[in-house]
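Structures follow.
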Structure 1
Amino acid sequence: MTALERIYRRKLHREFISPELARYLTSLSHEINRQIGILVSRSGNITHVIVGDARGIFIPALEDYPLGRKALRGLRLVHTHLQEEPLTQDDLTDLALLRFDLIAAMGVRHGLPGNISVAHLTPAGNEPFEILRNENFHNFEFDFLPFIESLEEEMERIRHFNPDDRRERAILVSVSKQPKYEQQDSVAELDELARSSDLLVLDTVIQRPKEINPRYLMGEGKIKDLIINALSKGATILVFDQELSPSQIKAISELTELKVIDRSQLILDIFARRAHSRDGKVQVELAQLKYRLPRLTGKGTAMSRLMGGIGGRGPGEMKLEIDRRRVRERISLLERELRSLGEARKQRKQKRIETGIPIVSIIGYTNAGKSTLLNSLTKSYVFVEDKLFATLDTA
């Protein structure tokens, strides 16, 4: 068993990090001249041992410890800094983006623990995090578990969500150079679309950049700030008003576990919720799969659940080719079924023509009152609701 593997055998109890483990990490870090980090669960188990270079560490994917709807992930990150430097901006960004319980940088002084710098997220305020202290490790006293449980309780209190409300919590985002009034009108409609899809809208972010960033729409700093703000509010999904290319969805999703979708995907999800006939269901599923196929890029890809719901994350890279093949096979099957349904539809239409049944059409934009007018004219009881595409059936 290697020196690194032995770290996994250690277990912490209520302490943030034990003096013995701190000495072991700093000694090993000094020996190999690389930063070493550990991720520790609240139960005290070491879940990950991370070896970086002299300047930093790369945090692996944390699929086994999803954030979900929690305020904090339930993991703390402790890592070494070879020059005893305090927490860096990259460290603090990782804290905010990954919602760690805490993050700590432990200085290496001649192979022993030197100063330690600790930060945690804040329930509310101008800054998303607070740096507790930067002091000698041996003077550092911190009752970790009660502190973090109290912090999480305060975060949940401020969020004030009904635990029985299982709706997705959305941040609406618009990044555009179009005239301001057009952008505002478009965002207002996006809000209505979100409501039709049963999303709980927490906030709306409007950006008017001089130039559109081809990778993130907005600058990298702005998109990270957006994600940090969304996570602090308890959001589970980002909905962009502008259509995102497959590469943009991939780039944004690689920064966060939040689901990432655009207006087109939101509308397809609404269609899937509203489709009841076989014709309608086949058309919607086919449209969703064709939209989804170029966006199957492995880690972090956003995609829609097929029968209505909001975009879910994509498969891992190992499953990518299998998933692409299955999607193509499903598209071929649906296209054959749609052709068959089309023939049946033509036959029904021809029979109506032959019997002389009059056909009357009411044409108008969604939620303009077509179903209400039909009910008034014909004394019918067609379903009516004040939502976009509420009475849609695509057949």
Structure 2
Amino acid sequence: MFRHFKNQYLAAYAGLSKPIWLLAATVFVNRAGTMVMPFMTLYLTSDRGLPVSTAGWALALYGLGALTGSYCSGRASDKIGPRRIMIASLVLTGAAFQIFARISEPSTILPAMFVLAFIMESYRPASSTALGQVAAPEVRARAFVLLRLAANLGMTVGPALGGFLAVRNYRWLFIADGVTCWIAAFFLWWVLREDLDNSAKRAKERGAKLKGERRPFSDKPFLAFCGLKLFQAMVFFQLFSTWPLYFHNVYKYREDDIGAFFALNGICIVLFEMQLVRMIEKSDRLKWIGFGSLLICGGFGLMPWGNSQAWGIFTVLVWTLGEMIAMPLSMAVVADRASESHRGAYMATIAMTFSLAYILAPLIGTAVYEYNPNALWHGISVLGIILFFGFRSLSPRLKY
């Protein structure tokens, strides 16, 4: 039985080309160095002595910088190629961390957060654009799964090492994060130079031959898709605001218990996501994304109906299953929908959607939570039904 599972597990990775694996390796190195951002609020308040309200403004400016950086990254990726954008982002982020660690004045920290986000977040649309170029359409969904796995595995390393360094000296946190950015940049420059540049060149040549190519902001079905994704992401990002509050206050879980639930989510993704996507990648993706959205919302919506440990685990498994279905298929839909010469702009638009959701989710979620915690989860349940039918209705119009 174990051998059968092992064979099925490995078979799910078949057909993924060398450039896809190397790009995923770069993402792993980059995410393994994600040490600063999980501790940014603590750094600003405890080490720099800023009030919590000022730290909140700093994070809001980070979100605004992420929006702007995503847009500019997508446009630039289409013009000069995603590899150059990724390298520039990584090199400049490494340098920005070294400078940021030496800033102490609030009047300087706030604009610095905007600049830092602009530089850092320009990496994401460029990496998605590069993956869309090197991955054939038939394996594109699994390629995005591999990128997610690399990011998740890296994120298990980065914050743990970051916490170890932060309790000693926050400056080491910025130094280490900057060094990993430079390592990832060197990897991109040296190892992936030929593969990514050739893919970008071929994509540009294909785009030049096509007339009347779609652009994201005039593509109405795609904009409708982004609108639905905005609400889906706002639900998912409750994980970083109201979800831990509810588990702590109602289920009486401690911080280490909540951390264990995050770990359970990560383990499920590593073990099962690739196999799951392999099973459904040739089906109607929009209908599956709708079903995944229903499960994400349902997992949150079920929380008020119990308060035992088993029930808590069950709700986590429900929204984790929804995440494994909806997230990678969504990125594959965007990559398939994108025209060759505007792929970066499409990836930037979906990245901006997630950035906007990241800003709005805690603002709206905490406001409703303060009014009535259960009302938030019941409202999310209703939203799940709307998203389910919304994505299904888009299926005939969002063909590539």
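Numbers below:
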read-out: Per relative contact order in percent (Cα under 8 Å, 6 or more apart), the highest-valued of structures 1, 2; value: 2
read-out: Structure from which 3.7 was derived, distance in nm of label points 7 Å out along Cα→Cβ at positions 112 and 368, options 1, 2; value: 2
read-out: Parent structure of the calculated result 24.3, given that Kirkwood radius over Cα pairs in Å is the read-out and 1, 2 the choices; value: 1
read-out: Read-out mean count of other Cβ atoms within 10 Å over residues 24-31, computed value 22.2, structure in 1, 2; value: 2
read-out: Top of 1, 2 by mean count of other Cβ atoms within 10 Å over residues 160-167, largest first; value: 2
read-out: For 1.7 (distance in nm of label points 7 Å out along Cα→Cβ at positions 296 and 320, calculated) the corresponding structure among 1, 2; value: 2
read-out: Test item: helix-only ellipticity at 222 nm (-39500 (n - 2.57) for each DSSP H run of 4 or more, over all residues; to 500) calculated as -27000, pick one of 1, 2; value: 2
read-out: Among 1, 2, structure where P(r) over Cα pairs in 5 Å bins from 0, in percent, for residues 128-223 alone as derived comes to 2, 9, 13, 13, 13, 12, 11, 10, 7, 5, 3, 1; value: 1
read-out: Read-out FRET efficiency 1/(1 + (r/R0)^6) of positions 216 and 264 (r between Cβ atoms, R0 = 35 Å, to 0.05), computed value 0.45, structure in 1, 2; value: 2
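Computed from the coordinates by the stated procedures, all read-outs in this text should not be read as laboratory data. All values derive from a computational prediction rather than experimental measurement. Cβ atoms are built from the backbone, for glycine too; each structure is taken alone.
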